[in-house]
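Participant: So, here come the structures, one by one.
Every read-out reported here was derived from the displayed coordinates using simple, explicitly stated rules and does not represent laboratory data. Predicted, not measured: the structure shown is a model, and the values here were computed from it. Cβ atoms are built from the backbone, for glycine too; each structure is taken alone.
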Structure P
Amino acid sequence: MFPTLFQFGHLSLPTFGALAALGLILALLLSEQTARFAGVAPARLWNAGLFAVLAAFVLSRLLLAISYWQTFRRFPILLLAVPSLTPTGLLLTTIATAVWLRLRAIPLLRALDAWAPCGTLVWAFLALGHFAEGSDPGMHTTLPWGVPPPTPPMPADASRVHPVALYAAFCALLLAAESYALLRRRLAPASTAGTTAGWTLVVAGTTQFLLSFLRQPGYAWGGLDALQWVSVGMIVTGCGLVIRTLRLCERQ
């Protein structure tokens, strides 16, 4: 694993942070093209994308500070440097971004369509970052492409584990390419707005849910862990968008 890209004295650049930043930059650049396919002004979608990134950063750090207030008071810089994007942070970021789109009169479904390839591209880079720092360990495997477990090791017999993060990165890149192609083919007629986002959410949610069975289990609530609940929410939301589009097409 390569948690640090480079280190010079006390100054270091985490690999995860570098890959996450690169993924966000490429996604914002891609949004200028996908915005045209979705029928949204590229400059307006760029600004909305910047707002979403800043909202995710600020809200995740705010939740982290509230959750660990005593630690934050003693070591604020150290705590804020910890990666902290959680399902709750994602939910709050989604709400804040939806409000921004509403205030700026940007059609929500068209924006979601334009962001579908961009979001999956970011997912791919985040997954690569998790692989580099060893923060997404998989279950024990005897397959030849298994990787050594992160330290400290998981179970004593886990000499090799599934490279789940690499699986996720590969699936995300394929989905980014497919959602881009789907969006480009549709050229954003009003009746199909939301279709690309819907299918992308369904496939991404299903992929994440299936991959969760190859990950080390986390805290479960109601039989599912946090990532599985997020995956179920993505699938349900995506199905709702696709069903809405199909009904609109039937009425025409």
Structure Q
Amino acid sequence: MNGLHKREEEILEVLRNEGDLSVTSLSERFGVSVVTVRADLKSLEKKGMLVRTRGGAVPAFHPELLDKMNSRREAKERIARAAADLIEENDRLIITNGTTSALIGRYLFGKRNLQVVTNSMLLLPYGRVNPQLHLTIIGGEYSPSSDALVGPAALKQLDQFRVRITITGTDGFTLEHGLTTHSVENAEMVRKMVLSSSVKVLASDSSKFGKTGFVKILPLTEIDIIITDTDLPGEAAEAIEQAGIRLMLV
């Protein structure tokens, strides 16, 4: 979670593991004053990372989402930056929900007149501060574990859009089973979002390769470009390229 200092990250980790804790207990845990803890909690609240309670705080995100946000952060940043490089000025695109996909918003400053369709609430902060980023949020049922909007209403709204490029993440991808996820609703959303574009991009760290989720999204051969990190096994990289998919290792 970029923008957080070490103690802020540690406070979030403690809250994630132990739930609502008082300012006093956090002060004792970290060996700092109550005033310092309150300042840290105020800073985290402003950054949208937690919700203050009477005498304490709780994380603003679902524990599962926090785990994903903390996982392989440096690789995700590189992947998001490379994905943003594929986006052109005056572009029309879809960005699906996901912790890697959401980071793309950080690298869109300086590109003019971007129309982005998304179901990810994690992209909202970038829309607030970047006047060139015009967000269309697909409405639907809120999923706390992904901080995204899904369901029949969201799927129906997607019928209105046709874009040049879709950038998506995934819970797992293999040559045999393609892109997969753990949620039926998320699979339906990603499938429709990907198929609404001319250029289909998978932005996912290499730890997802070889993993198979509960629900199939679509075959890997439907993807035009895969952006992942250099930890991807060599044999996997070779097989992906042999399948005619452009592979970008960052």
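Participant: When relative contact order in percent (Cα under 8 Å, 6 or more apart) is calculated for each of the structures P, Q, which structure yields the highest value?
Facilitator: P
Participant: Given 14.9 as the derived value for mean count of other Cβ atoms within 10 Å over residues 96-103, which of the supplied structures P, Q does it correspond to?
Facilitator: Source structure: P.
Participant: To which of P, Q does the computed value 124 (volume of the Cα convex hull per residue in Å³) belong?
Facilitator: Source structure for this number: Q.
Participant: Please state which of the structures P, Q yields 20.1 when mean count of other Cβ atoms within 10 Å over residues 112-119 is computed from it.
Facilitator: Answer by label: Q.
Participant: Which structure, out of P, Q, was helix-only ellipticity at 222 nm (-39500 (n - 2.57) for each DSSP H run of 4 or more, over all residues; to 500) calculated from, if the result is -23000?
Facilitator: P
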